[in-house]
Structure I
């Protein structure tokens, strides 16, 4: 009953690579011998872990955009996640992996609601935990989660401080006070062990050595209240286990899966089970360090401005400003256009509900039937469909990977720009706006280092208003 416990969490996610203009995944020669990087990584990681049964032994979240690709393109890997959640191992994730502290209040709601709905459709249950993209968090984000029935999150050890100002012991979940009478449980991963598994290849060659020399000393470290057995959580990118580090899927199986020796002195519960067990003996209280993340030690600056995480992030602020301005234009047009339709559908309620169209649970036609008055004609339905589709890609353009890297000369940044152009073009096609031309002009402010990829991204979609400056 009082055995110490180990939970390994894998954050399984890939940058969204679906082309918004074609609805297909482009072939990528750099992923050879696979046709694209999703297929390459799935062959290295997702499918082997599914076949080893690791997905039923570890905690994980599966990014919705990746899950959609996997369901269609690697059903063996996808079935591994579905079967792996039968023990309630999965956590939900906001749909587009956007940085929620940088998002508008309406976008926070939509991303969380879409992520929960995606999880329900795929795994047949309501999630109790949610993995936050880059573990980026603030009080407003956590309040949204609590409002939607989420009881726990995983955070980095530096994102929470005890109410006494002391650093909390990560071997025990902590209840974070949200300042309005509500709270949420934060499970803090072990920073040193997670870093060792992520970045030190020698640490994960031999699982038995890792348990003996690294894990057990941490579990035995004092002090913890006698009634609270220690919990160690190791959190890493899921792709570590077989893609970033070949054969580490077998290390994982030995650590928590089918190959675990029968006499290991620790339990391997689900994360939600570990939270429930810890809560039974009472949890310490803590306060959130607002606008922090696990991959930027400057808070959330990496996704909106220049910080010391990269040599030159001067391009990031202008890119976010350009997309923020576009989002405002798309949103204003959305409200105006939908108010003019028969039935005057609520723009934001309709956007939230449209995830069922994205997930294939409902056709565009039946969705329009639910939101428009019977008097709506063919043109009204076409307008409604175009606006809803524009909102889909306007959300997608804020995927965090567009800002993560050192420079914008990457496919991820080109991807968010393509999503932005597609959204703008859909709205412009309804008349009365010039969003695409304004977007191109705003992108001219991005630093010179990124001109090549921005020009290539805009040229690929034939964006209007291109110039030598962009």
Structure II
């Protein structure tokens, strides 16, 4: 096992971890990654001047500089410390599994010196999103990296590491070590889960996203999971007496449900519509509030399911199965509102214009008082008619509000979950039908403490990400079979 590992670090100063690495018998060489504008750190250590830590140029030069069968790549500028025999464990499992990339759970040491656990999830076929959490420490088998280099002729500034990961994954899936092998001191990105999830729609990240999309598209083509854009136009039925139904699943939203209902009833349309509220056994004043509207307005249909095992998706299924459900089923969450009284008319008009099976709008993030907050407009312009159905596998959501042609939605069925059910539908529908878009804001999405995704524990984030990765796995397997 002697001299088997090269270590690449963007660290800047001497610390205990560096001394430990220097004294390790299995580390042959430590190479510092240094910005081209900076001077050499010290003659004591070898340096590699780079343009950007995740660029193709940096990745390729690291592989070339590595003179060992394996290398360790630490991707953050924060300090870290290795657990007992951590390198030996990485090396041992790398040899046993013959994996191209290995990663492990880790600990986080906060500013107050308290330590918390940061578990990760297993990589699967559908883990193609570019924000998959490997932690900041990656262990590579150089043999797989060289094969990946041979298969890639693309030069990326932002997506070099992502491209390498995908190319290696096409040979052998990255391997997750369910052990806490290191500790990160003062993790750099301390934002809550609800703040991180919109990075990919931030305009300032547009160039990054274009590169990520290109890398993902190349990968999907390579593994036989790329599909051509579907231009099948839907022929809408005239059998419905109601043109549109707004669907609101709700449980215990006494603070917001009245605003949501009022925003629906205020809609001005040239067609008949109704509001189907599926009240999932609320225990606060939500039921009374809904009843107060239903008693005054016949358009409000208040359903309380007999079942008690329904998630949001199951409530949606209950709504679309109702005999009064209209031709188009339109989403509204119980703590959000439509931006203007013209929203519903706009959605239905676009269905007929774009002849699509699913239509997705854009929304504005607000606080509880409905005042705009960063990042503001979420328009998902990363979706294109040419490649949206493929790029959808890379990102974690498709946007809101979502609306569906009811017969097709009934045919497919809504998964009985409370997370990702809309994403599952988008992936399935993109197979056989066109998905339409509205890029102007037609919806106000409240961000407040009771949002289901505002501030999640790492365990819940992992569970959500694992589920969406599973949906991608199912979709990729389906595409590969079809192709």
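Here, each number is a calculation from the coordinates, and none is a lab measurement. What you see is a predicted model; the values in this text were computed from it and never measured. Cβ atoms are built from the backbone, for glycine too; each structure is taken alone.
Quick check for you: by distance in nm of label points 7 Å out along Cα→Cβ at positions 81 and 361, which of I, II is greatest? Can you show the working numbers first?
Details: I: 1.6; II: 5.3.
Largest value of distance in nm of label points 7 Å out along Cα→Cβ at positions 81 and 361: II.
Matching task: 149 is the computed value of volume of the Cα convex hull per residue in Å³, for residues 65-208 alone. Pick the structure from I, II.
Working: I: 149; II: 135.
Value 149 for volume of the Cα convex hull per residue in Å³, for residues 65-208 alone corresponds to I out of I, II.
From I, II, which structure was helix-only ellipticity at 222 nm (-39500 (n - 2.57) for each DSSP H run of 4 or more, over all residues; to 500) = -10000 calculated on?
Among I, II, the structure yielding -10000 for helix-only ellipticity at 222 nm (-39500 (n - 2.57) for each DSSP H run of 4 or more, over all residues; to 500) is II.
In this comparison of I, II, the computed figure 80, 50, 41 for Cα extents along the principal axes in Å is attributed to II.
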